[in-house]
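Next up: some structures, all given as structure tokens.
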Structure I
Amino acid sequence: MEFKHISVLLEETIDSLQVKPDGIYVDGTLGGGGHSYQICKRLGDGGRLIGIDQDEAAIRAAGERLQEFGDKVTIVRDNYVNFASVLDRLGIDKVDGILLDIGVSSHQIDTAERGFSYMEDAPLDMRMDNRSSLTAKVIVNEYSETELFHIIRDYGEDNFAKNIAKHIVRAREKAPIETTGELVEIIKAAVPAKVRNAKGGHPAKQTFQALRIECNHELSVLQDSIDGMIDRLNPEGRLSIITFHSLEDRIVKNKFRENENPCICPSHFPVCVCGRKSKGKVITRKPIIPTEEECTENKRAKSSKLRVFEHI
């Protein structure tokens, strides 16, 4: 299947990076290379792009798309949480900009056999990196009822998390839950019909989001990456992050705020004595959101938010 993914907030993100012709840039979520292509177009002979992605299909697609830029581009298959070791291996100390486009790609959702979609019946997988041993099937069939409840409540923000977890455990006692279709039917049975009809959205949407986040450790990876990324920016270098739901956006917002104002002294202290220095400033006091036109053209852009931090 051809790798298809429409880059969200494309112009806004590229503008936010303020690409320098001789700069070094990291795309930590390379995907199909949409954002990276626009970065590369702005690079001169001395410029360089490092593209990182853990998805085998994304690496292949981006490699083809960025081929015309030759030695300016280095593509590495890895999780962006390991970006520092990637830069170290390449002999790069500081960079001028880093981009993260968090979440699942259109290609991952639309490739039914990967198990991300609740609209298609397929094996329960949801791995962004097929080298990982943890799948949605393992989570659904081996996690305890309490663990499932916490995941669905915390990562899916589903009011029926407790009942969904209970129904999953009850169903797997009869036989292992193998497919997305089986799981969808279990979730439907756990959510009252009148609520399903009133909500409008698909009843499995939040549980599938929760399982995907757990399967790929998405929130902890984001949480553990931001400070280090800011540390590897040159002066006036920028970190631009696109998120798609409130859990991710909250992490980015709080991390940016902490790096701008890290002081932990009590508010009544006349001067700072903790010694923590600001690493830079938040460029986006409010997140940049897509235009109505973009949302019409790409419905998956609707919930996206872009936040930008600039290093001192």
Structure II
Amino acid sequence: MDEAIGLMEEAFSLLSEASTYVPKRVIMDIPGENLGLFFKPAFVAKYKRLSIKILTQTESVNGSAIPNILGVVMLINTKTGEILSLCDGEYITALRTGAASGLATKFLARKDSTKLAVFGCGAQGLSQIEAVTRVRDIDKIYVYDKFEEAAKKLISRARPEVASLIEFTSDLGKLRNVDVICTATGSKKALFSLKDIKPGVHINAIGSYKPSMQEISDDVIVNSRVFVDELKSCLVETGDLIKPIEKGIYSREQIAGEIGQLCLNYITGRESDDQITVFKSVGNAIQDFFISNATYEKSLFEPGEVIIELADRT
């Protein structure tokens, strides 16, 4: 995770500098099925390589042993056209998404942050915990999920990885003590409102990737300094921004900028301890490129035993 956070800083910096070619992703909802298909390519001239991620995503089904996100990432040599590697899309998606939140938390959360809340207890939830605890000294974590069993599974997986106390709750009142909030759900309505959170909180909002979805309430967006992974994609893909803009209570000009611009010191981050900050991410193929490319490089320069770790799906 530490390495992945560093890779995300390079990825988003190049994205904001327009040093990459990342066409708009294709998302197809399969008629009559609870399934979305994602096709996400990215080209980085610096490395003479491109990646393509093909991913399926289903809505949460309580008790299912099959992950909600499955897929593959291909890395391709653009000089020869050969496929260099094929990586697990489920793991790469979780790792790079968590790492992006870790990067945003490093830049935007208050230095004295000690309490974390995570909404959504799938694979993304675990990577959010891993990332945030790498960049802030978190001593207490609250996890929220509509399925208590999913929360219990997340807690059992997270406890060996972090020293923080972890508690499942549905009480939004606990958010008044939380310094960092991560949302990783497919919710179509806001998970909390401005009155539920405290001044100075930082929010990583990674779950709303369609105009119909919304995790962050209008009043939180309006009263926050908002950063995005990529401006053009967020303005057309996430209900977190589209809905308040369509209502006329928010505008694109109020968005502080891209996280890559913050990495490059083109814009300022948090302006006061009491300011609420939001990192809104819909995910970008450049993230998949950097993780899969680094994985391929490791396979070249670290020869020897290959260890394959399979997720426990029992």
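A short reminder: the numbers here are calculations on the coordinates, not readings from a lab. Since the structure is predicted, the reported quantities are computational estimates derived from the model, not experimental observations. Cβ atoms are built from the backbone, for glycine too; each structure is taken alone.
I, II: which one has Rg/Rh (Cα atoms, Kirkwood Rh), as calculated, at 0.94? Walk me through the numbers on the way to the answer.
Numbers: I: 1.00; II: 0.94.
So the calculation was done on II.
I, II: which one has log10 I(q)/I(0) by the Debye sum over Cα atoms at q = 0.12 Å⁻¹, for residues 93-156 alone, as calculated, at -0.27?
Values: I: -0.43; II: -0.27.
This value belongs to structure II.
Hey, P(r) over Cα pairs in 10 Å bins from 0, in percent, for residues 125-164 alone derived from one of I, II reads 30, 47, 22, 1; which structure?
Details: I: 30, 47, 22, 1; II: 29, 59, 12.
Working through the options, I get structure I.
Figure out for me which of the structures I, II the number 1.1 belongs to, where distance in nm of label points 7 Å out along Cα→Cβ at positions 37 and 69 was derived from the coordinates.
Details: I: 1.1; II: 2.0.
Source structure for this number: I.
Ranked by distance in nm of label points 7 Å out along Cα→Cβ at positions 13 and 253, which of I, II sits at the highest value?
Details: I: 2.1; II: 3.2.
Between I, II, the highest calculated value is found for II.
Taking -12500 as the value of helix-only ellipticity at 222 nm (-39500 (n - 2.57) for each DSSP H run of 4 or more, over all residues; to 500) derived from one of the structures shown (I, II), identify that structure.
Values: I: -12500; II: -10000.
Of the options listed, only I reproduces it.
Say we calculate mean count of other Cβ atoms within 10 Å over residues 77-84 for every structure; which of I, II gives the highest result?
Values: I: 18.4; II: 10.8.
Result for mean count of other Cβ atoms within 10 Å over residues 77-84 over I, II: largest is I.
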